[in-house]
Structure 1
Amino acid sequence: MWPLAAPAEIALDAVDVLQVGDIVGVVSGPAPAIVLHRVEIIDGDRVILRGDTRDRCDPPVSRAAIVGRLCAVRWGAVVVPMPRSGPIGAAVRAAGRAWAKVAPTLRAGLRNLRQARANVDTR
């Protein structure tokens, strides 16, 4: 969930009711680690997640694989709560969805810029 939660410490709370747009932690990877991704689709017991800077959704996971919902992020001495409901919670979800649409294009543009700089003759 870069840049929202990296580098940072996070706090997760129990997932009682899951909503599209929630940021959840799942255990993933060959060296088990908690990965934060946003809920895109809920289909019964299956949940489809996507990182905000990813082009595509992840393979479906079961609800049991979700270890918690992001409730706060700490950057140094500053702790920022991630509210689930109300106008602030709706704004956080909307900002995440907007970032999810912009981030892949931004990442591709930065990659092209790096390639162009690498191809410049520096003589």
Structure 2
Amino acid sequence: MNAPELVFVYGTLRRGYVNHSLLGGASALGPARTREAYALYLDDFPYLVESEPVCAISGELYAVSASGLGLLDQLEEHPSWYERRLRPVVDQEGQTRQAWIYFFPQARGRLLASGDLAEARDYTGGQAG
């Protein structure tokens, strides 16, 4: 059996959003943030851009199986739409860990300068139920 992979989620895979159910078999490891600064944009979906250092991004950290990671790759259309890259994140205990993050190649939509999708109160496209 393969060791679980760590995945940092910042958008519709977060708890309370429409795609969170895809993490049903994953272990939730709690809130986390990126160690490096990136740009979080919001259009029809959230888009994270690595080439624009705006701020640390808020999200959640999960341990997923290889098959779970494959399911996330299908959702994110990796590598043709989003691209999955291994990057450092800081977990709720302040430990730096390497986790997969899905990035988009360019800015799309409006910049969320806070780096947190939860603060985009007008975004209902990804809200569950």
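A few remarks follow.
- With helix-only ellipticity at 222 nm (-39500 (n - 2.57) for each DSSP H run of 4 or more, over all residues; to 500) derived as -2500, matching label from 1, 2: 2
- Read-out Rg and Dmax of the Cα atoms in Å, for residues 63-110 alone, computed value 12.6, 34, structure in 1, 2: 2
- Sorting 1, 2 by distance in nm of label points 7 Å out along Cα→Cβ at positions 39 and 55 from high to low puts 1 first, with the largest value.
- Of the structures 1, 2, the one that 35 was derived from, the read-out being relative contact order in percent (Cα under 8 Å, 6 or more apart): 2
No lab work stands behind these numbers, since they all come straight from the coordinates. All values reported here derive from a predicted model rather than from experimental measurement. Cβ atoms are built from the backbone, for glycine too; each structure is taken alone.
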